[in-house]
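Q: Take a look at the structures listed below.
Nothing in this text is a laboratory measurement; each read-out follows from the coordinates by a stated rule. Note that the structure is a prediction, hence the values are computed from the model and not measured. Cβ atoms are built from the backbone, for glycine too; each structure is taken alone.
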Structure I
Amino acid sequence: MNKHVGTTGRRRLVELAERLAPRHGYNATRLAGVRLLRSEAVLEDVPVLYRPGAVFVLQGRKQGVLDDQVYLYDEEHYLAVSMPVPFRMGSIASSERPLLAVYVEFDMALAAEIAAQVTAHGNIGASRPRSLISSRMDAGIADVLLRLLTALGDPVEAAVLGSGILRELHYRVLVGPQGGAMIAALQQDGAAGRVVRSLKFLRENYGAGISVVDLASNAGMSVPSYHSHFKELTGSSPIQYVKAMRLHEARLMIARRGKITDVATSVGYASTSQFARDFRRHFGRTASEEMKWVRHHLGEVE
């Protein structure tokens, strides 16, 4: 974290995170949508797909790569995700100094409400939507995180204060250095906004048959224009995006011990053998190998 956060505040955040994340992998908390990650592994080029939200690394280092652009999230930077996109992730940690991170999944209705209030007061300039945004951690964000982790340690405080602290955290991210790009994604204006709405449809219907022609038509765009705007926002083509969405959802189902044949069908594959080939190509491991990897590195997947 930068010098404006302060050494004492930094140390206190790490102490609280260590207490709330005693187990390797993801640790649930008393608030829905908030998890803490503890990892001691060095990871390289791991395919990931985050839901809309923010990741605050309190100790250690992560970086994401999307379309050849690097997004750093470490003790001085946090990562905000305005829409789920597949990218590649690496992290640095050790048993002596484990990576500790807070994952906050956005309440999209709340985020849209705050974005409307912020723009009504003219506090955010015009910006283009972006899917991933790396911003420098400031004292305001660190202060909210400190109060959030403190509240999570007490059931009464979590119940009484938790929702208010999370609302403030949403606000702090949306008025942060890159908040304009996130608000632009939430407002869904113009051609880029129509693609954002299309992404929501894809997230809810990834298991169904997908036609790029229909997607473009529903967005009121030509196929070339739709494809171009889609690639600009997500770093991938519509078909690549749907495939990645299906495979990441399948990964979670398999980690929860779902049967591979059932999982393949539920995410939209007619052929189990094609699913197996695509899965191995994407993750570099078979589905059964990936289940072991996920449980080893991420713990129990809820």
Structure II
Amino acid sequence: MRSLILLAGTAVAAGLVLSSVSANAMTVGFSQIGSESGWRAAETSVTKQEAEKRGIDLKFADAQQKQENQIKAIRSFIAQGVDAILLAPVVATGWDSVLEEAKEADIPVVLLDRQIDAPEDLYLTAVTSDQTYEGKVAGDWLVKDVGDKECNVVELQGTTGSSPAINRKKGFEQAIAGHDNIKIVRSQTGDFTRTKGKEVMESFIKAEDGGKNICALYAHNDDMAVGAIQAIKEAGLKPGTDIKVVSIDAVPDIFQAMANGEANATVELTPNMAGPAFDALDAYLKDKKEPAKWIQTESKLYTPADEPMKVYEEKKGLGY
């Protein structure tokens, strides 16, 4: 039986000669970034659920936010002769060599939730949101919300060098371009974690006259936003009122914050990337037609008008 690799974050290698193995009989290696956020935990949980539902033997490897651990895991999956590998790449670059090894072993790679900078012939498909669009949706919301008022924005970026950090920043900047009343005055990585988000927000508040000069916070994910909300409260300010909060992912805790009046908007990133990936893989194995190089998921905006506690109840059982 020939092997196939799925990479969470971006798709890999087409043009591979595959055997007639069906997706329902696959052994799939899943190299996950880690558990830096509630969304990441939900993606892992949903991926395991999807694999179990389809009778797929999923071999899971937690990279603990280190690319070298992911490369080791992929090589281990290749050595084991898995039928596929899912990879959620921690950063966008540095994958060519190990993906060449997968290609030589006739193991297709599918990326989930993040893109990589690598030749397209090294991956089958990438199942991701449009991360630039996510940032633009967040920025468009802020533009509409503040109107012509002056608004100094502080930005909590994701992990340096990761595709979400790069693209969510780009999309937000595209949205506010031409609106001279909205300016990003401080921008720093919070590494997608609550702890770092709180720490960096504390430094932003201190640098901006105790937060008085800050109109809004834009966080590349909800976990950093939740940490920042705590920092805002500890500074004696009201998150959601004194400092507007807009972020991305739509994890349960941001809806709790929204219901409490402490957050203003979030853009959803669905944790179910594996479902579309397995569907595409199954179709590919049956008819030998390559899927599109990019399978895009929806990016929905949520605000307090969307019954946040109802959404919270719906999402909290997904493994966040």
Structure III
Amino acid sequence: MGTMSSNNNTSITLAILQLQSAFRYPSLILGFILLIGGVLGNILNIIIFIKVGNYKNNACSLYMFIRAFIDLYILLAGLATRMLATGFQIDFTLMNRIWCKTRLGFADINATSTYTMICLQATDAFICSSPSVVVRQKSNIRIARHLVIGTLLFWSIQEIPYFFLQDLVIVGGTFMCITTNTVFAQYRTYFTTLCIFTTIPIIVISIFGFLTVRHIKTISVTRTLSSLTRQTISMALFQIVALLVFNGPYAAWQIYSIITANIVNDSYRRTVEQLIASFAATYGYGPYASSFYCYCLSKRFRNQVIVCLKELACGIHPNQVFPNTQRSRTHT
């Protein structure tokens, strides 16, 4: 019996090692693709929005512009350090108490802000595509600026407890960076992660995305929209699709994790779940890395990218791409 038990333990250990090896490289490859592609894409977003300047007078463009900075921070401070921890066992949260106390708090502020911006994009696209001129006038840059500032302030205040309740402690002789307050840990699991990061954005963008598509199917509405408005609507809709692609599986895994949290599993099952959770966490960075590539599905945005890159690379200054109203003023 002892020999059989030993053989079983050996086979389970081998199976666990094979699983860890199988998950390690796909997770690393995905992480590096999202990191490199996302950082490059967000830098290009910032350059293009600054060059074109639409964010100064268009609400949806402003949300996209602010998101580029937020997403860039999340990728550099969140995904990059995660790749070092999971891929190379270099975890700065276990080496530096200040980083342990601040990393997740700042990451949450930026993540909740970027999801709010995506919801505001979807809402603005719905307003801009409305058949009613009165409703379309509700989309204006002044309100958008207030919403951006309010969003950043609200989520910053909401995360203040995290900077005090997250700490580097010794558990069983091992340093761990954990939330020391059980109530706040549950609040973050059930509200921040499950609602703000996943469920609420998916519901909001699905509703407003559906309504926007219904609006733009009306030919009379489409004809009355400026080329800039049509562009920002299409960019917002492409971003909605990306969010559903990345957040759908991530939300499903979060729900499964919460449902099965109190179930006692054997070592093999625990390992499988930990590996899937790690992969899902990396996959969940997709929305922060994909905006530029979603926007490039818009022909007008692609043209703006080409114009800006030519200017940067060769110093060429071709005719700038402007909204119709600006173009008419230029000719005048």
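Q: Among I, II, III, considering only mean count of other Cβ atoms within 10 Å over residues 109-116, which has the greatest calculated value?
A: Largest value of mean count of other Cβ atoms within 10 Å over residues 109-116: II.
Q: Work out which structure the value -16000 belongs to, where helix-only ellipticity at 222 nm (-39500 (n - 2.57) for each DSSP H run of 4 or more, over all residues; to 500) was derived from one of I, II, III.
A: It was calculated from structure I.
Q: Out of I, II, III, which one gives 18.1 for mean count of other Cβ atoms within 10 Å over residues 133-140 as computed from the coordinates?
A: So the calculation was done on I.
Q: Suppose you compute FRET efficiency 1/(1 + (r/R0)^6) of positions 29 and 69 (r between Cβ atoms, R0 = 30 Å, to 0.05) for every structure in I, II, III: which one lands on 0.65?
A: III
Q: Among the shown structures I, II, III, from which was the value 31, 26, 16 of semi-axes √(5λ) of the Cα gyration tensor in Å calculated?
A: Of the structures listed, the value fits I.
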